[in-house]
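Visitor: Each in structure tokens, the structures are laid out below.
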Structure I
Amino acid sequence: MRVAVLSDVHGNAAALGPVLADIRSWGFDLLVSAGDVAAFGPQPEASLDMLEEAGALFVRGNNDRYLSTQGHQGSPGRDEADTAERAASLQWCRDRLGPARIASMSTWPVRLEINGVEIVHASPGDDEAGVWPEMTEEELCGYVSGVMVCGHTHLPFVKTLRCGIVANAGSVGWNLDGDTRASWAALQNGPGGWQAQIRRVPYDIQQALAQLRMHNPPWSAAVEHYISTATWRSPSGQGAYRRPSPASQRSGQ
């Protein structure tokens, strides 16, 4: 069985097209989007429609939740002006998506389990507390059992642990590891069990930036930086992303 997991498209349809082409060339039985499909990028509706047309299953991310519930209280590490601009961008995205797409988004589950593979947006039980490549095996095994695939942090990696496998699919829209290529996670189940790898996909960044400048959503300067450089805007940028707390580990709290 082959399962393709992508995450964090963030309305970057220019990147999503080549990623879907790579997934189709790899060959898949199931395609899963692990959240944050539409928010902040220039083509939210096209991105969601492309995934639906490809037959994707959906897991709800934190930004999908903000869009469907009109709730976003900001994050530690972000100043008030940045938070206000992000909120304006979410409203712009809601207007572009329209009521029918928003209603569909509100029905997405927070996790999927497929033949022993758990797929979440950030971490089990918490759509905002991310899984990071520098986390120790002890930390990861506190809430990973078997195979878990996630996104959220925009940092793709695979780790094989004593307790199983954790794969962060990274981001289609923009990664934050200095590599401007999109990424997704390819999982294959064979006689030896599940194996996972990260695939990187180049795409036309100038096309993505042209779409961004043409549509000009709020918070577009930040998005342009991320797409162009695949780096944090400031050393404190990671402060907006929480790590899993002990209360969220495997308990689902």
Structure II
Amino acid sequence: MSRYPLTLSPVRVGPHMLKNRIITGPSTMHCLSYGQPYPTEAAMRYFESRARAGAGLVTVAGVSVGPATDDGIHTCWDLFKPNCTNALAELAERIHFYGTKAAMELLAKFPDGYAVSDGALRMNGEPGREIPTDVMEQVKDWFAADAAILRSLGYDAVMLEFGHSLPVAQFLSPLTNRRTDRYGGSTENRCRYINEIVRAIRGESRLGHAHRRADLGFRIRGRGDRPRRGAAHSGVHPG
């Protein structure tokens, strides 16, 4: 640790004091989930082990906003059923037992085949159609409601997944965002929807109030102005 002498030193992040500066990134459950709408015992032990190993903040992956849907690949944890949220609260408690803070990854999959613009790729690799603003409002409300629920379950932070060309992330890139309304065009316009989501979370869920405040983290791509190798990851057609 001689090159990084502060790694094991405490640090304050917003309202929270982390015991060190080791933060684990979210790892999506695949083989440790069998479609249950709650974390399995194996999944809980996996994230708990990261806290037991000494991390200052463990990020759990993850929850999709809105109604839980099972795509057969990712977790589909349900935030709206008490017999499911009990397990999510227990997971936060297990992480806290080791003096570690708990964060939850929060992401969105647009409903009904929508994407940021006509032709932008959906998560299944098929081209989508432009999401209308009224559906965008619904998804924004889902973010705020789900963040508030996670705070009530004991999570200290929410990590917003705006990378990997997920639907919301596609607003940021001129490669995928070809909208002609106030959400497309300039950099300011392409960032507008994400800013609105953050304000909704800070406002409606009261995550901005000091006595109940949770931190917000973001996961975004470093470059969105050119396709990555494997263009499906960039949300554009290869070729």
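Visitor: Which of I, II yields 1.4 for distance in nm of label points 7 Å out along Cα→Cβ at positions 170 and 202, as computed?
Guide: Values: I: 1.4; II: 2.8.
It traces back to I.
Visitor: Compute distance in nm of label points 7 Å out along Cα→Cβ at positions 10 and 194 for each of I, II and report the one that scores greatest. Walk me through the intermediate numbers first.
Guide: On the way: I: 2.6; II: 3.3.
With respect to distance in nm of label points 7 Å out along Cα→Cβ at positions 10 and 194, the highest-scoring structure among I, II is II.
Visitor: Ok, one more. Work out relative contact order in percent (Cα under 8 Å, 6 or more apart) for each of structures I, II, then name the structure with the largest result.
Guide: Once relative contact order in percent (Cα under 8 Å, 6 or more apart) is worked out for each structure, I has the highest.
Visitor: Using Kirkwood radius over Cα pairs in Å, for residues 98-161 alone, single out the structure from I, II with the greatest value.
Guide: By Kirkwood radius over Cα pairs in Å, for residues 98-161 alone, the leading structure of I, II is II.
Visitor: Can you spot which of I, II the value 1.3 was calculated from, given it is distance in nm of label points 7 Å out along Cα→Cβ at positions 66 and 130?
Guide: Here the read-out was taken from I.
Visitor: Moving on. Given a value of 49, 44, 36 for Cα extents along the principal axes in Å, point me to the structure among I, II it was derived from.
Guide: II
Visitor: For FRET efficiency 1/(1 + (r/R0)^6) of positions 34 and 178 (r between Cβ atoms, R0 = 25 Å, to 0.05), which of the structures I, II scores highest?
Guide: Numbers: I: 0.70; II: 0.05.
Going through I, II one by one, FRET efficiency 1/(1 + (r/R0)^6) of positions 34 and 178 (r between Cβ atoms, R0 = 25 Å, to 0.05) peaks for structure I.
Taken together, the values in this text are just the output of simple stated rules run on the coordinates, not laboratory data. In this text the structure is predicted, and so the values were computed from the model without any measurement. Cβ atoms are built from the backbone, for glycine too; each structure is taken alone.
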